Structure P
Amino acid sequence: MKLSNHLTIRLSGIFILIMLVWSIIYFFFQMTEIYDGIDEGLNNLKQEFIYEANRSPDFVVDMEKHNPLNIIIDKISFEEAKDFKETYTASKVYFITEEEEEEVRMLTTAFFCEQNNQYYKLKIFTSTVESDDLIKSMLYLLIALWVCLALVIILVIKRVIHSSNKPFYQLLHDLKNFKLGDGKMIEFPANNIYEYTELNSSVKDLLEDNINAYNEQKNFIENASHELQTPLSITIGKLELIMNSNKLDQQQLEEMASALNSLNRMKRLNSSLLLLSKIKNKQFSEKEAVDMVNIFEEIANDFEDITNHKEITLTINKKVDTLIVQMNKDLAYILVNNLIKNAVSHNIKKGKIEISIDENSVIITNDGEPVNTDIFERYVSASKDAKSSGLGLSIVKSIVELYKFRITHEYKGKHMFKLVFPN
């Protein structure tokens, strides 16, 4: 979820909750005021009724005789009257004209009539239809106001947050497109938000340190590799001259051959480590459309002498004529070369290698002994060849990760590598 959406939901939720609580409290107080007004009107009517009953001898009798629609009078005893509590209640009364029961607000009280020395229970009620309509209208207006405010709050908060976070999104976009090998610094536009200014400053310092460290590491690796390659080549050349001088006995020749093999292996290891470092540092930035089918066929032909010598059968099964991948062409050759070399080196005499190519993947299957560790780790090799540096598959994995391909390995009587390219 995006930061702006997350903050919008959180802040809108808080504001909407506050509005909801406020609306409930407001509605409660308005209801209280409405009923207080109705009760006050009923109380005034009660006072007028009791006043007229005590002033006019025939008032109560007339009321009982005419039976007003909103007044009910019943005689009660002193015992009932002395503990009688005045109440205001919501009730329902049947109205003949409406032919249905309607909600009413009813006052129930008791009083003593001095004209006839009699206690009465008095019920006075008034219809709350108009009040109910008023309450419904008020409730609908509140809901409409609440919905409109909620929508406005959500839109305003989202707009404000998005506008305020523009420097952050710009920085995020620039960081996604930043490439360490380019050596180009991100541009940091000025803004008036303190935190984003501090963030830009911190990111700038961090990127500058990383660019400097990257350049220093790159220069060190290249210089160290070059400085190592030169003396190694000179030493190997001198040893070969000495071995060809016919001045050494058999034991000395064997010892010199062992030393020469070690130096050659060190030379290959140095080259492989340099290549691996360049891949990790993304120094192969150029991309082009590469036909993997042609490359597999070309590399397979290059290994024909070795496979014939080891009596290995290598076959290529093509389901497609071309498999185009966007990558550096040199790395494509290195990738395929190391995969086929691995299949040949880890194979057995008179073994088989099968390469199957379809529209988005290549499967390489070869005979060989199982390996109990991660075969893509550095210096892991099932081959007994002293010429192997143990970095071939590690280089393959680095190339695959660089271009976001996918490669898997499993062993079920045979080694099977599956290289999957993105669509």
Structure Q
Amino acid sequence: MREILLVIILVPLLVLALFRPLIGIYTYIWYALLRPDILAYTAWGSPYSSMIAAVTLFGLVRQLGALRFVFNNPIALGLVVLQLPMALSHWFAEVPWQSLFRISPLDLFEKMILMCLVIPVLVVTARQLWWLLLIMGGSLGILGVKFGLFGLVVGGAVFRQGYGGLLSDNNDIALAFAMTIPLVWCMRRDIESKAWKLALLFTTAMLFSGIIMTHSRGGSLTLLGILLLIVMRSKQKLALVVSLAILIGPAIYLVRDSYVARISTLQDPTQEQSAMSRVDLAKAAIQTWRDYPFLGMGFGGRASRHVLNPSKDATGSVVHNTYLQMLADSGIFAGLIYVGLLWGTILWLEFSRRKTRRLLPHLANIPEAIQLSLIAFAIGATFLSRIQFDFTYMLLMAAASWWNVSRNELAALQVNSAIEVTTEAVLEPA
């Protein structure tokens, strides 16, 4: 029954995507983040995501000329350039991936990257970008309500497993929820309806609850970092701190004993086996990169995982640090491009946020939401290996869209200002 309902929802969206590919990319992102097929209990490997992608790309054929924006946009171009060292590391991996009968990690990754590159091609106005961010925040916000509300209703819970898709374990859930909070928080400012404002505020509280009840140390540190930035940028810091404490307090109270015990291990990582193992894995990753400095051991981590922890089975172990994982898997060139793309975008968004707040204050929440969400990932990436985290690349391409949109808006502002000055000069009495 649930899958039938999902099909009923998807069919008209697929038809619309043929004529309006913007609807297609909205649908693709909604599906990738919310994963309604999991909620509908569909069979593993359902084709719906591929169908949405295919229909969207087919609908985009009439707008092929717009693809030039990808190469004129430094953020989008950076993502394209990143694919080269990643692909080379895959093709020349120490343990080559036998893709004759199975889809390789690179195949899946490039499909996702292709759809992300469609974002700056189709999302070309501030309103379209605003809706894109709201769809991202709303999709993961629904999952935040699902997890957070359940935890509160049952009087406290500990989520140790994942949801599915990009949320494969409790750490992924915590990271994604932390990245979602800025989107919900900033987009809420632009909504006039009190009912919707309250709904998004409730969603924020449930995202807090979901993060706390995963007991993810990295997720908690990421949440702390984002909340500090939000408070620092607020004009009413004390009132905001009190409000945030009210929103996050119930979840911490319900799981206070287990949560405090978990977080207290951060005081001395050497005394906790899991934390200490991550230190050892980081050292092993650095040594792996030194042994294979240019192309690493192969994108996807199939080879490096076994080297990092040879005592385990063939699946091995990841580094629990995205930056070091990139070095170990794909080498120095991929590592530098990746760090430059992520942190360069964050720094540019800070410049853009300040300029937009001064010249286009009605649009200032857009760059701030994207920046804070990317900062959340940049912090969380220190504790997790998430090279193939779809949400990050969607946000990067949302930033690429903002690059185009902000330039157009500022150009229009200059034109309007020039017209006003000319009109005033003409009308000024002699």
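Rule-based calculations on the coordinates, nothing more; no lab input. Predicted model, so just to flag it, every value in this text is computed and none were measured. Cβ atoms are built from the backbone, for glycine too; each structure is taken alone.
Side notes on the structure shown:
- For mean count of other Cβ atoms within 10 Å over residues 162-169, the highest value in the series P, Q is held by structure Q.
- For helix-only ellipticity at 222 nm (-39500 (n - 2.57) for each DSSP H run of 4 or more, over all residues; to 500) computed as -25000, the structure of P, Q it came from: Q
- Comparison of P, Q - label where FRET efficiency 1/(1 + (r/R0)^6) of positions 10 and 42 (r between Cβ atoms, R0 = 41 Å, to 0.05) is highest: Q
- Structures P, Q, by mean count of other Cβ atoms within 10 Å over residues 34-41: label with the highest value: Q
- Comparison of P, Q by mean projected area of the Cα convex hull in nm² - largest value held by: P
- Comparing relative contact order in percent (Cα under 8 Å, 6 or more apart) across structures P, Q, the highest figure comes from Q.
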